[in-house]
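Any read-out appearing in this document is the output of simple, stated calculations on the displayed coordinates, not a laboratory observation. Note that the structure is predicted; figures quoted are calculated from it, not measured.
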Structure P
Amino acid sequence: MTYTGDVTTGGPTDVRELPHLTITKVSVGPMDNNAYLLSCRSTGDQLLIDAANEAPRLLELIGDGGLATVVTTHRHMDHWVALEEVVATTGARSLVHVDDAEGLPIASDTVSDGETVRVGDCALDVIHLVGHTPGSIALLYRDPAGDPHLFTGDSLFPGGVGNTHQDAAAFASLIDDVEQKVFGRLPDETWVYPGHGKDTTLGAERPALPDWRARGW
């Protein structure tokens, strides 16, 4: 089956098999949050991006392979409701950006812009995108055999950047970071996996950047 990234709460997962990494996308309720399980194909190590909700379902997805790490993309509660249960059950370490650590119930370590988080033999680059929250991050996997893959949390979606709640300064920070650190560094073929809803590519969104900046959200 061809991966599309179209998942619904209560529905099946969607799985993408890359040469070195398997990406499994699932939607959990009640706010249609996306969670992503990344599995290194050579070592079997696993990493979860956003233990958003429905801990039993996430634990079933993790299965017997264990879980090394949970990365929380930002401190908003809908992205970590299941975090404590998942960490307690699996023994995984919990990572979040240092500027959002205070809002989480559990964090065993923090990350900063430019650092690397590993899942087995695969590396994820941390990109700090300030605006949706002070410590929002994206995670970039540079597939050595193909195009980049970017997990953006709530900082970038099809059709715009994340919600900055009509805070002009926060929006200016977020659109600047997204333009410079994401669109300015990565090719159009980069696949974008957001915190809610459907996936997109940078090429599909790039032409609209001036419109996003002009409208202010």
Structure Q
Amino acid sequence: MPRIACLHTIDSNAAVFDEALRMTGLTGVSLHHTVRADLLSSAERAGRLTPEIAAETVAVLRSLSAEVDAVLLTCSTLGPVVEIAAADAPVPVLRVDAALAAEAVKDGGMVAVLCAVETTVEPTRCLFEAAARSTGAEVTVQVVPQAWEAFRAGDLDRYRALIARAARIAREDGATQVALAQASMAGAAALLPEETRPLTSPAVGLTAAVIASRAG
């Protein structure tokens, strides 16, 4: 039974990934959730991922890797630290949005990537542009206005509605694929018609982690 440790920075993301696991149909997988909201809060205050926050995140990821078969970082803002943590970890360490980026750009075209938090924009842009180099996809990354304020206020209905509206507009503006960069945004996809639903990270990220755990 693959054991996957998920490092979250938002409490509600544990339930998001439990539901994603159910929806994927993956069997015999055990998820272990750790929440470190302070890491994202610190990055928001600093306006970026600082070396100090990165070092603390790496330490947490390495600690989690001691007793599982793979570790999945579910926070896009902290994503760049995975490369460091994975270098000497005993099991695969992945960022949830890496699989999302690969899926979003695989057919080329115009890919619109939506974020809710400003601190996510730059690491997301670097990730998606790197993935797009082999496919020729054109990537744009943007923040959904007012979305994070709604999330922080606990108004999840408004949060999802704002994201769904932004995804719809991106399609109308010519995007051939839309991706929701943050795991907390996944619920917005269900508000849109199935044929135009944006890609979300929880299911594809979990699938990648399970595959990596079995390969290891």
Structure R
Amino acid sequence: MFPGYSWRVFFIKPPGVYAPQEDTGMLAAALRRETLRAGAEVLDVGAGSGALAVAAARHGAGRVTATDAAFAAVLTTRLNAWFAGHASRVRAHRGDLLRPVAGRRFDLVMANPPYVPCPAPVLPRGGRARAWDAGPDGRAVLDRLCAQVPALLAPGGVLLLVHSQLCAPGRTVDLLTGAGLETSVTDRRFIPFGPVMRQRAPWLEAQGLIAPGQDKEELVVVRAQRPE
């Protein structure tokens, strides 16, 4: 459960699948501000538990497509959509980022990608860390999304993307603006470090990514829209 959104009691969050957290809640709040046309096509990239896919269905999306590289996340999304009564409108597919939806167009794309900086230059191919590790600058997945999502947006289509201030939101804005989208940071929230950030704090400090003794990070939501 996260601020501003209520879940049915049967919402499943199994170990090893990314559970709804503050970043999920920020995207859900941003989603609720969007007006979806009748029959809107929505994409949830890196669906995890399916929290945002279900939120989009509840918000009135005509069809929600969810993608995730982990089979457990795909299964969890399908189950949560079923429990929420939206199995007919939510479809979950296993695959790397946008590969399962190549050639399609969407009215709204939501993404809560891995964005935690980590020492390893090669991203994990499995395990829990795949949900947050994103290379030394935290942008290994963000840069791919900024390059690939614009082509998936229908005219007037919107991208909602959440990540940490540690990962240079200005670069995200510049890349999406350069791709022809109208882009801005719409939401900011400071949150305490979670277990991963606390464990990694000495390395982050050594890299100059956080200040000595820092124990909070700022999360941002970037909104980018393709002109009509």
- Work out the source of 26, 24, 17 here, i.e. which of P, Q, R gives that when Cα extents along the principal axes in Å, for residues 73-128 alone is computed. P
- Which structure, out of P, Q, R, was helix-only ellipticity at 222 nm (-39500 (n - 2.57) for each DSSP H run of 4 or more, over all residues; to 500) calculated from, if the result is -14500? Q
